[in-house]
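No lab work stands behind these numbers, since they all come straight from the coordinates. Predicted, not measured: the structure shown is a model, and the values here were computed from it. Cβ atoms are built from the backbone, for glycine too; each structure is taken alone.
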Structure 1
Amino acid sequence: MTAPWTDRFADRMTHIRASEIRELLKLLDQPDILSFAGGIPDPALFPTERIQAVCAEVLEQTGAQALQYSVSEGLPELRRWIAARMTADGVPCDEGTIVITAGSQQALDLIGKLFLNRGDVVLAERPTYLGALGAFNAYEPAYGDLDSEVPASARLAYVVPDFANPSGRTMPRRERERLLERAEAHGLVLVEDAAYRDLRFAGTAEPSLLALDVARSGGIEAARTLYCGTFSKTLSPALRLGWVCAPQAVIDKLVLLKQGCDLHVSTINQMVAARVIAEGYDAHLERLRAHYRTRAAAMQDALARHMPLGVTWSKPQGGMFVWLTVPEGLDGAQLLEAALAEERVAFVPGAPFFATDAQATTLRLSYSLPGPADIDEGVRRLARVIAARLAYAGSNAAWAATGRA
């Protein structure tokens with residue numbers, strides 16, 4: 001007899017859903033699929049040989065330490081390097097304001113655990129990062145629109161200010177300043193997800209929210225912004241290395257939560273990353289930016305040449321994503337089903353990226369993996385699917401207008 005597990009799960013599990021993106025990533029194993037679904041780094045950009053050499057070096061020189069337990073805060077030399085980078089980016093800080101996490105995804109989960117009670121309101125952009133919703137959902141919050149009136153029960157606001165996933169949008173400086181003003185007026189904690197900040201390939205860099213916050217408040221200890229960074233988009237996702245930069249009081253609590261979660265991030269991964277980034281990291285970032293600049297340009301060119309009238313899209317200055325809006329009457333989930341069946345092309349429907357009032361007429365396209373030729377072919381196929389649905393909708397409307405529908 002099967003145990004009645006459903007009746008034994010915690011109530012919070014009713015809020016947990018499978019990630020549509022994680023399911024779509026399985027399509028990458030099908031060689032005939034042209035996929036714009038996975039917003040993951042191009043593996044050709046991983047510094048594989050350097051990581052391999054450093055792994056051998058670390059094991060040879062400090063193998064016992066590298067394979068041992070370590071401190072929950074994270075490797076001191078790695079935290080010092082991050083603090084120096086944060087300081088250069090307008091956030092004077094030291095290693096005491098940094099905790100290393102298993103990617104920025106764990107940072108979001110720990111922040112949700114630290115700040116959210118059931119029913120508290122999280123303010124988010126529309127659309128917003130699906131993984132953040134997945135992290136916060138376990139703590140049973142409600143959600144509100146970042147641009148709407150702030151309710152009394154609002155606890156924190158979550159934003160991706162630079163080249164947002166999924167929209168590709170960058171928040172202008174004045175909008176960042178207004179957000180800080182609203183956060184101060186309503187006592188909000190701001191969570192700044194900076195996963196794509198290092199991938200700017202056009203335009204002028206904006207100061208981070210935390211940098212603006214520190215300038216307003218007089219120092220990081222008086223700031224209300226928690227900065228979540230990661231090496232997943234620049235070195236390798238498999239290293240599972242992210243960090244939070246925040247006031248010491250917040251870091252101390254996050255360390256306690258991390259001790260109860262996984263004790264610490266892999267020691268050897270931290271040691272390897274610390275050595276890899278110690279030299280040549282800026283040159284490595286420039287290679288990434290040049291690569292994604294070419295892919296983004298190919299995507300913009302293909303969209304301009306192939307998409308039918310009525311389709312609009314974002315023009316990001318960095319990151320990995322373009323956000324499409326199709327005419328009313330079309331549905332992203334239905335378009336995906338048709339695109340897979342008829343043209344063997346994949347993308348992510350936009351509706352799951354909305355915490356409230358989902359917009360079904362949206363799609364996310366990632367240009368991080370396919371080359372320019374595949375980008376052009378994939379967009380051409382997708383455009384055919386959209387054009388066919390628009391023509392069908394138009395013919396139905398014309399038929400209805402005759403009064404014989």
Structure 2
Amino acid sequence: MFTPEEKKTLAGITFAVVARMLGLFLLLPVLAPYVKDMEGSTPMLTGIAVGIYGLTQALLQIPFGLLSDKYGRKPVITFGFLAYIAGSLLGGIAGNIWTMIIARLIQGAGAISSAAVSLAADLIREEVRTRAFAHIGASVGLVFAFSITVAPIIAGKFGVPFIFFLTAFLSLLAMLYILLFIKEPANHHREIEPSIKNVKIILGDRNILLLNLSVGLLHAFLVSIFTVIPIELIKSYNFPKPEHWKIYLPIILVSIALMVPSTIIAEKKGKIKEVFLLGVALITLGFVSHLFVHSFAGVVALLLLYFVGFHFLEPIMPSLLTKLSHRDTRGLSVGIYNTSQFVGAFLGGALGGVFLKLGVVHMLVFNLILSCIWFVVLYLGLSPVRR
């Protein structure tokens with residue numbers, strides 16, 4: 001059970017993460033059509049406006065994580081929120097493509113994930129930490145399901161600028177909650193001084209190295225799937241894009257429901273490695289299922305197995321990372337982890353573009369081979385983790 005202080009911490013950090021993710025997910029299905037009609041827009045600039053957010057996120061995760069180790073979690077989180085709010089307000093009033101690109105660049109500079117995860121790890125006991133990250137992961141999953149369902153409705157009724165202003169307001173509330181109601185972790189005598197040189201120490205831990213590899217692969221698969229599969233649904237099965245949420249929503253809800261018992265087994269029964277491997281195995285089976293079942297049912301099987309596996313891994317990996325990381329390098333460790341996630345997403349998008357030309361079978365075979373290697377490497381290399 002969480003203590004009252006842990007509940008307050010978890011509520012604030014969940015709100016912070018949800019406010020940020022809501023801004024990302026609500027814009028995903030509606031931003032490209034909106035900016036392509038802006039003054040000065042070209043197809044390339046439209047892509048830059050959508051994707052530059054992720055670039056600045058990737059570049060700043062490690063510096064922000066290191067700064068949070070040195071100067072504290074809350075100052076870095078506050079700065080990140082202020083950047084995100086400023087970028088959102090600018091995006092809401094942007095009248096041309098270049099202003100929008102600058103707005104998205106500033107939004108991406110609000111890279112609070114490393115500091116927020118580290119703050120949660122600092123203030124929540126190790127024995128309930130996996131459950132805490134499951135709570136955050138479930139909230140993000142629900143936000144994703146909510147966003148893909150309502151974003152076109154909100155954009156149609158109130159306009160895309162309203163989404164920018166809404167997420168700026170929610171981010172302001174989240175920032176004030178963390179400032180006013182969540183304490184900064186107590187100062188302690190440092191055993192390791194903050195330095196970028198500590199990257200070598202962190203990556204010297206085999207388990208941490210495997211976690212960075214895992215989060216990169218997980219998100220590379222996610223982006224490659226969502227680059228290729230929506231097109232397949234439209235072209236091969238005449239399933240219009242506005243109806244896709246009817247597949248995504250129930251699948252995400254089922255996978256989140258299954259995440260709860262898997263987290264309990266991993267945490268209370270000490271079966272972290274077993275649940276981890278099961279999640280990777282389910283993702284592998286997802287690629288196998290669609291590779292051998294070339295039909296609408298095969299697509300559904302792939303998405304269901306992928307998302308169940310995804311939500312088995314989602315709470316385990318950051319919890320495991322914070323257990324393995326030294327408290328003096330925790331922010332930097334999470335920064336490296338988050339950078340691996342964004343690099344994986346970028347590579348998944350780049351490969352997804354290649355697979356769009358080659359065909360869905362190439363995506364399935366390539367990802368299947370990678371997931372098999374991933375499973376074997378984890379099985380042989382991931383050491384049992386003790387508290």
With FRET efficiency 1/(1 + (r/R0)^6) of positions 288 and 328 (r between Cβ atoms, R0 = 35 Å, to 0.05) computed per structure, which member of 1, 2 shows the largest figure? 1
Ranked by relative contact order in percent (Cα under 8 Å, 6 or more apart), which of 1, 2 sits at the highest value? 2
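Assuming 0.05 is FRET efficiency 1/(1 + (r/R0)^6) of positions 224 and 376 (r between Cβ atoms, R0 = 25 Å, to 0.05) as calculated from a single structure, say which of 1, 2 it is.
Details: 1: 0.05; 2: 0.75.
Structure of origin is 1.
Supply the structure label, taken from 1, 2, corresponding to distance in nm of label points 7 Å out along Cα→Cβ at positions 216 and 312 with the calculated value 2.9. Can you show the working numbers first?
Working: 1: 2.9; 2: 2.3.
This figure was derived from 1.
Determine which structure produced the value 5.7 for distance in nm of label points 7 Å out along Cα→Cβ at positions 72 and 296, calculated from the coordinates; the candidates are 1, 2.
Numbers: 1: 3.9; 2: 5.7.
The read-out comes from structure 2.
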Given that helix-only ellipticity at 222 nm (-39500 (n - 2.57) for each DSSP H run of 4 or more, over all residues; to 500), derived from a single structure, equals -28000, which label among 1, 2 identifies that structure? 2
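Figure out for me which of the structures 1, 2 the number 49 belongs to, where percent of Cα pairs over 16 Å apart, for residues 232-279 alone was derived from the coordinates. Can you show the working numbers first?
Working: 1: 49; 2: 56.
Only structure 1 yields this read-out.
When mean count of other Cβ atoms within 10 Å over residues 32-39 is computed for each of 1, 2, which one produces 15.6? Walk me through the numbers on the way to the answer.
Numbers: 1: 20.2; 2: 15.6.
Label of the originating structure: 2.
Of the structures 1, 2, report the one carrying the highest value of mean projected area of the Cα convex hull in nm², for residues 40-127 alone.
On the way: 1: 9.3; 2: 6.4.
Across 1, 2, mean projected area of the Cα convex hull in nm², for residues 40-127 alone peaks for 1.
Taking 5, 21, 29, 26, 14, 4, 1, 0, 0 as the value of P(r) over Cα pairs in 10 Å bins from 0, in percent derived from one of the structures shown (1, 2), identify that structure. Can you show the working numbers first?
On the way: 1: 5, 21, 29, 26, 14, 4, 1, 0, 0; 2: 5, 23, 34, 27, 10, 1, 0.
Label of the originating structure: 1.
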